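Taken together, the values in this text are just the output of simple stated rules run on the coordinates, not laboratory data. Computed from a prediction, not measured in an experiment: that's the story for all the values here. Cβ atoms are built from the backbone, for glycine too; each structure is taken alone.
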Structure P
Amino acid sequence: MKVIWFIRSLLFAIGQGVTLVLFSVLGQLTRPFSFKARYAFMHYWARFCLVWLRITCGVKYRVHGAEHIDTSKTGLILSRHESAWETLAFQQIFPRHAYVLKRELLKIPFFGWGMSLLNPIAIDRSAGRQALNQMLKEGVERLHGDDWVVVFPEGTRMPSGELGKINIGGAMLASKAKVPVYLVAHNAGTCWPKNSFLKRPGIIDVYISEPLDMTEMKTAELNEKIADWFQQAL
């Protein structure tokens, strides 16, 4: 069985890698244009990867709570982080958005070049308070503009079924921006485990909460809700 998984995962990796090079190189031609234009081009790579993942590895997904997404206004997505899958799938599920990510990721050849086109909030985690302030400042600017923002409160990918420490940054951004907050849980790690080459066939379930109103909610209260929501999903 693992041999079959390996072959299928290899086919996926080849298709993903070849198209990543293609999109990241051609994508540089979109730099003179708006973020909207760059995103419109680059998100086709994510869409291809999801289709190719289904064909080669048998990984599908279904969304619970999609009706909660209000596209008439920007929103903050606070999500579980289990694999690279959600960074692809969210481009299909949610409106145009920017990710809060480690600055080092932008240095990765091809992947970093493509990611830089998506207007990310790239922070230096070792900078401490300075990194937090940058995330809050740029996050509010995006949310008060036309773009959504995705934050992974656990800060790093966690194995499926294991809850990490919920960092305060996401809740602070929500409190400062005063936009609707969507909590998102999923089990992507069961099909695309952290740091694993093998992709296992199956269905990934994505759960989206109703939008939370931050006008009357304190930061600590939201952080508790995040932990409770993730724990219930696990």
Structure Q
Amino acid sequence: MTKVVLLRHGQSTWNKENIFTGWTDVDLSDRGIEEAQKAGVALREAGLEIDIALTSYLKRAIRTLWLVLEEMDRMWLPVDTDWRLNERHYGALQGFNKKEMVEKHGKEQVRQWRRGYEIRPPALDPGDPTHPSHDPRYRHLKQVPSSESLADTLNRVVPYWHEKVIPLLKRGQQPIISAHGNSLRALIKHLDGISDEKIMELNVPTGIPLIYEFNHQFEAVNNYYLADEDALNSAVKEVANQATVTKQ
């Protein structure tokens, strides 16, 4: 049975500060480094055979992958980077604290921006120096986003899956995909056939490998995290509560 490892990067510096990150290229926090290393140890101890590594253009996912491969003694594996695995672009929310946005815009509006399927956050001004149109890594793209919904993210992740990942599986290779909360949510939605409504409830924890198993038709037939139930539930709850405002 073919397996694919999905891994959300370890905690980033902006995850730690509870800031909308999107395409902003922040690095891992100290905790994020530890999470990535633990993920590599878990994969090694589980005996997962990995043949190729896939990741985004963002350093938090790339560095997570490096640390995982180091722990697995697989740093020699080929690595393919692709912008389509990037986090969804959070538009003008990028750089702002999530709880402060709840206080300003309301809990339900921020919930829709974070977890809704088709709703885009306010667009980032193309003249803003942080807009990806000014970033040389995206200069080959005909059009770069100023904001993305999860649906927009799915519309780039699913073609990537069919163009890049399925051919690997057909050749008998088992990849690891080091990506982001929303690019992985989009992929999981596609693999598991999750409805537009139910996807709002899905939270992907940082730094915990998610193993998918596929049949001969490359349909997902099983998935599981490499973590005990208590640790997994705690990590998922932390992600879910990022935009929760505690009343004083």
Structure R
Amino acid sequence: MGNRSDEISKVITRAIINRRLTPGCKLSEQALADVFNVSRAVVRQALIRLADDGLVTVERHRGAFVSRPSHREAMEIYDALTMLEQGVAAQLSGRLDQRGWSELRHHVELQHKAVEEGNDELADQLGSHFHVILVKLSRNTVVQEMHAQLIRRTALLRSLVDSRFDYCGLLHDHSEIIDLLEAGRVAKAQELIDTHHRNVVKGYLMGENTEQSMSVHEALEPYVNDAKTPVNATS
């Protein structure tokens, strides 16, 4: 049952990430059991896996639904990122060698190119990875693990919520953060990290409701035959 439920959870994950199953969509155990030709017990196990990953919310007496992240949840995630990165900023300022600054600046150049070419998807990925590199330079594995977990949650937010980011503004923030840290202006860099993350949260369109335009069967149909193919979900 374990392997089959894992396959089903991967298929549902793919449908959620590809926006075929939208936030708030009800995931009926019986409907899913019919789609995958399995028992409801197998479906229930798959839904538990998805709930553990944050993709599904299970409500008592109501059933399972595709998660609908709240503005408060987004704020808490980015507040946690801010606190971690502000600590890293204080550690790096005045201690990082030229190789480290060069790595950050090269990454910003790649992000700048993506923005110039209008490649929002790549700009989004590079923008997120800038923060990963920043924290990696601390060489603190515990902090890196905590940060990576939060970054995974931001990736999940992007899968579930529409967004409209000011990539030029966010890119400028990254360049300025490097300049401030290299100049030893830690307090200003920490302040900008906080402002930067708050602007990211503003880019999430939390108030815009999306209605499920197709049945669960229709949403999953393209993937059902690939149920045994590994899926690269958010990690």
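Observations on the structure shown:
- If mean count of other Cβ atoms within 10 Å over residues 167-174 is computed and equals 17.4, the structure in P, Q, R: R
- When distance in nm of label points 7 Å out along Cα→Cβ at positions 183 and 215 is computed for each of P, Q, R, the largest belongs to: R
- Structure from which 68 was derived, percent of Cα pairs over 13 Å apart, for residues 23-86 alone, options P, Q, R: R
- Comparison of P, Q, R by distance in nm of label points 7 Å out along Cα→Cβ at positions 39 and 191 - largest value held by: R
- Origin of the derived value -22000 (helix-only ellipticity at 222 nm (-39500 (n - 2.57) for each DSSP H run of 4 or more, over all residues; to 500); candidates P, Q, R): R
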